[in-house]
Structure I
Amino acid sequence: MSGNTFGLLYCVTSFGESHGPAYGGVVDGCPPGLELTESDIQRELNRRKPGSSRHVTQRQESDRIEILSGVFEGRTTGTAIGFVIRNEDQRSRDYSALADTFRPGHADYTYWQKYGLRDFRGGGRASARETMIRVAAGAIAKKWLRERYSVEVRGHLAQLGPNRIAFKSWDAVDENPFFSPDPDIVPRLEQFMDELRASGDSCGARVNVVASGVPVGWGEPVYGRLDSDIASAMMGINAVKGVEIGAGFAAIEQKGSEHGDELTPQGFLSNNAGGTLGGISTGQDILVSIALKPASSIRLPRRSIDRKGEPTTVQTTGRHDPCVGIRATPIAEAMLACVLMDHALRHRAQCGDVKPPIRPIPGRAR
């Protein structure tokens, strides 16, 4: 299977399956000298891990990371950073009934058609559990971006099913199980999820991610545009079905006089472009929003076919997230951080000696 690596200069490779012995990753391209310990990465993994509340899968995993290479005496060496995260709480028997059929909305059918066989335990390679490798790589990128360029990458849940969530404060995001920036709506979200879980169904979500402090000039003008690489990275997250940069689809209803971000000596007056122009960062906040589909593993019976092509009914049991978007915030942050670090290194390689002809102007954050 190809397609297990992303990035050009900051390259991330992952391996492993949901019910195999472990997941592992290799981060190649991190510059030497970055202070890095397992606790730096573990902090981010703990934000993503399962079993963190009653509203997500109850699979109990410590997701403890073990760094195998690329770090010596607490600093990155510039060589490949290899790490492994063991699977500890597999229940493969939950999937025995799915060996000869295909779950609607899952990759079961496409994997089987493509490869001629598939690991049906928890989705195998297609499992969203693979995203912890991205979160680990993103933790390294976040720290390097913060220390080298003062870039901060943060995300929050913006909508859970029909419940739109107003942005009130970043301080609230990590203080509740939904990554909600509005603490007052949390009881309503809990009631919604309790009712959803009892019904055996699932729902979708929207997650917003913001990178602040990004310098002017990151990104390539044609192929390798910053916004297109961000969109590709976000679409590579399990269950993501839509990506918006800046105003996104709202731009359809805007006029040119509204959408174009005017410049003044004091800074940009708006940020409909989402922090990029012509594929290159403007110095404004990078604004990204992703839409995640409802989880396909639900208890309600669904029509499908078996391996002989005959009609059958599938009813998924086991431990699953009724809304995968609840745990998606750290994943989206990680993917944005990895793309930004990749472009930071690319810009430094080609244009590190270029001095901007005029002083960068400030931009409107939101």
Structure II
Amino acid sequence: MIGLGKMGLSHHAIVNVHPEAKVVAACDTSAYLTEVLNKYTGLKCHSNLDRMLEQETLDAVVVSTPSKLHADMVEKCLQRGLHVFCEKPFVLDVRDGERLIKAAADRGLVTQVGYHYRFVGAFREAARVVGSGALGTVHHVRAEAYGPVVLRPKGSTWRTAKNEGGGALYDYACHAVDLINCIVGTPKSVGGVELNRLFSRDVEDEVYCSMHFANGASGQLAVNWSDESYRKMSTKVTVWGTNGRITADRQECQIFLREAHAALPEAPQGWSVRYTTDLSEPVWYYLRGEEYSAQIDYFLQSIKLRRTDGINSFASALEADRVVEMILHGASSAAARPLQPVETQGTPVRGFWRRIFS
């Protein structure tokens, strides 16, 4: 385990009880954390990645460090012939991703990135339904992600530093972008980009843009990690086709068909709903959601099968990074400015906002 923050500890707990895997070592710069883990669990911990790679006999690693560290750490692991599971986003520079994909392919190594939503039953069902052709010709998709991450001005963290975490675009929007890529395909261009700062100083808190696909379909992306009306991250994808519509979120798939379709015999004309509890396979260990265990098991099974082109490979994840890069390039040249309360007769009115331009 490389990195023992929130996701690193979650992955450690999951791998540690997997019937076919054993966590033999971990690496983190927090001496307090590694000392506690070593004392109470016996896990051998290192403060230096190079030292761990030199001293330990490993088959694979899980990289759960801040985004800016991914490329260098992943490259070191690949050079030692290790299979790599890396937390999302894969990389902050597409050129790094291209180099790492080649390095893994040259060595026949298994790679995977932690886009766990692809292992949520409702989103997998949405991809299946769209792929079946039951919706007819797809002409529009909308992906949304909202949550309460940054709710007030405060000191910077790695997530809200442009060159470390990448802000809402890399931390939140990449999930929605990856689902678009998975369900309807990768857009060829983006436009109408708005990257808005609400509370952060260095990165955007809101992301909005239009997308355009090779077949003429259109798309929209709407992301806000400063939305306190949500208790935790909430992601939804809606796809419109000439024969109907499907909406999927963490809980369910809602399908509307204008006419029943032979490719989807279980769905009648009109509305039908399928719940994620009926669409999810049981896992040996539940933590935060079955999708987290499912993705780790998939990675481990891929190693056994030497499956190098599986779900969420480096090559797949880099497509999300390419779209994020397009969004950055499409952003307005004017720096995003914070929103200010609208004043009515000298009194601020809560809930109404306007953008202040110079």
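Here are a few things to note about the model shown:
- With mean count of other Cβ atoms within 10 Å over residues 24-31 derived as 20.5, matching label from I, II: I
- Label whose coordinates, when helix-only ellipticity at 222 nm (-39500 (n - 2.57) for each DSSP H run of 4 or more, over all residues; to 500) is calculated, return -7500 (choices I, II): I
- Ranked by distance in nm of label points 7 Å out along Cα→Cβ at positions 56 and 296, structures I, II are led by I, which has the greatest value.
- Label whose coordinates, when mean count of other Cβ atoms within 10 Å over residues 144-151 is calculated, return 16.6 (choices I, II): I
- Computed over structures I, II, mean count of other Cβ atoms within 10 Å over residues 16-23 reaches its largest value in I.
- Each of I, II could give distance in nm of label points 7 Å out along Cα→Cβ at positions 152 and 232, but the derived value 2.3 comes from II.
- Origin of the derived value 1.3 (distance in nm of label points 7 Å out along Cα→Cβ at positions 176 and 200; candidates I, II): II
- With respect to distance in nm of label points 7 Å out along Cα→Cβ at positions 40 and 120, the largest value across structures I, II is given by I.
- Test item: distance in nm of label points 7 Å out along Cα→Cβ at positions 48 and 280 calculated as 3.2, pick one of I, II: I
Each reported figure results from applying straightforward, stated rules to the coordinates on display, with no laboratory input. The model shown is predicted, which means the values in this text are computed figures rather than measured ones. Cβ atoms are built from the backbone, for glycine too; each structure is taken alone.
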